[in-house]
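There are structures below to look over.
Just so you know, all these numbers are worked out from the coordinates, no wet-lab data involved. Note that the structure is a prediction, hence the values are computed from the model and not measured. Cβ atoms are built from the backbone, for glycine too; each structure is taken alone.
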Structure I
Amino acid sequence: MNMAFNENKVESLAEGVPFLSMADARWMGVSVVAMPEAPYGAILGYGYQRDPQGNIILNSNTLMPVISEERQVIGQGVFKWTGGLYSAFTYKNITLTTNLDIKLGGDIFAMSNLFSDIRGLSKKTLEGREEWIRAQEEGRGMTEEEMEAAGISGGYVPQGVVQTGVDEQGNPVYEQNTRAVNPSEYWSGIYSDGNGIAVYIYDASYVKMRELTLSYSLPSHWFPVGA
């Protein structure tokens, strides 16, 4: 068995250097960096603004997620724990060998999932399609206001909250969104609306069976010396 732990924090860089980039997807605004007060290999990118309860804040007009104003640490590109286990069990002439590979605590940015959503190829982009088409057929020739007055609606309901006002202290008041939008316009706008890609950061931890071997040793007397 072998194992290694990697716990670290970048303490400082040269004056005026906010971070050192080790890998970039500039068109996505994503970088793997060494940045003060963050672990080495932090993933830097734009996330979504959230309310005090952690819900994604939606634009009250477009219902698209509101992007964070600055890039922030949204993941960790270096595994915190790595290890392996090699075992061999022998009974008479039979041997079972196993080799496990373990990596925990790292993240991955799944650009393939992002573009699958943008192009409407993923399963989750199916939600609300039939409802949107049905509502458009029922409200053909009507304005949005007339459709709303007639109770005709349907489509994809973005998950998040919208600001409905402010309280006495001037703090924003949010309510869960219940409005529906065109699924095609929503998903195609995920990338073009500001590169909020935090939801496409996934835990990359894994345990893999690298090798599993069952072997049998033939009896030596089957092969006499000099035969």
Structure II
Amino acid sequence: MEPQWRRIQYEYRDIISTRYCMGGLISDWDNFNDSVNSISRPIQMGPVWAEAHHISGMPVYDRIWMSDPPATSYTACVAVKCAGLQSTNAEEKFLRKCREELMINGLNVAKQSSLFYIAEKVAAKLDGFSADNFKQDYISGAGTEAFKNDLKEVRYKNINRFPSFKFNNKSDKAILLTGYRPYESLRNVFNEFLIPSPETPIEKENYRNYFGNLMERELEEAIKSYS
């Protein structure tokens, strides 16, 4: 959902703030079973990812489930929370870089070496982010407690599909959307909160400069017109 979500982030950037909650999903393969998609072994995940690519139009490296299957998603989740110890911007940039390295380059983000490599990449482009501090926090387990708190929140709210979005406004009205959604569904949430939809078309270069790195599918979503 990056194309849809990024457009929302850009269009409503002056009125919303975002917090990421890591859901875990796969602690390890001995304890994972997705009865809906009939997945209990890594190799069975490949076709599901291929279908995700077909539906979303985003790059998805489904071959990793045959060549170098990640043993868990927990290590990457902890790493994202470690990045968040430095700043919310670092957390978001690190999460995005994890996705790019996995989905484009087939990097196994369950491995510590991969996460340290990603930290170096983020540090090279993000002022104020220290790869050394990240590595120290990861090794010491400094991000583990934050991840555990995320898991508690996800379970308390009974969220078992990802991505899920919870929207709150200042009057404590809340809307929860779960699973893959088109852009219009996200925009309709803001209409529910009586926030008008943007009318100004998105300029390509401004959009590229704001995010720094875009997939073609993301740019395509950004310049679509909606009534």
One of I, II was used to compute mean projected area of the Cα convex hull in nm², for residues 49-120 alone, and the answer was 9.6. Which one was it? I
Highest-scoring structure on FRET efficiency 1/(1 + (r/R0)^6) of positions 97 and 177 (r between Cβ atoms, R0 = 25 Å, to 0.05) (candidates I, II) is II
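A value of 0.85 was computed for FRET efficiency 1/(1 + (r/R0)^6) of positions 1 and 17 (r between Cβ atoms, R0 = 25 Å, to 0.05); which of I, II is the source structure?
II
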With mean count of other Cβ atoms within 10 Å over residues 33-40 computed per structure, which member of I, II shows the largest figure? I
Which structure, out of I, II, was helix-only ellipticity at 222 nm (-39500 (n - 2.57) for each DSSP H run of 4 or more, over all residues; to 500) derived from, given a value of -4000? I
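If semi-axes √(5λ) of the Cα gyration tensor in Å computes to 51, 28, 15, which of I, II did it come from?
Going through each structure in turn, the value belongs to I.
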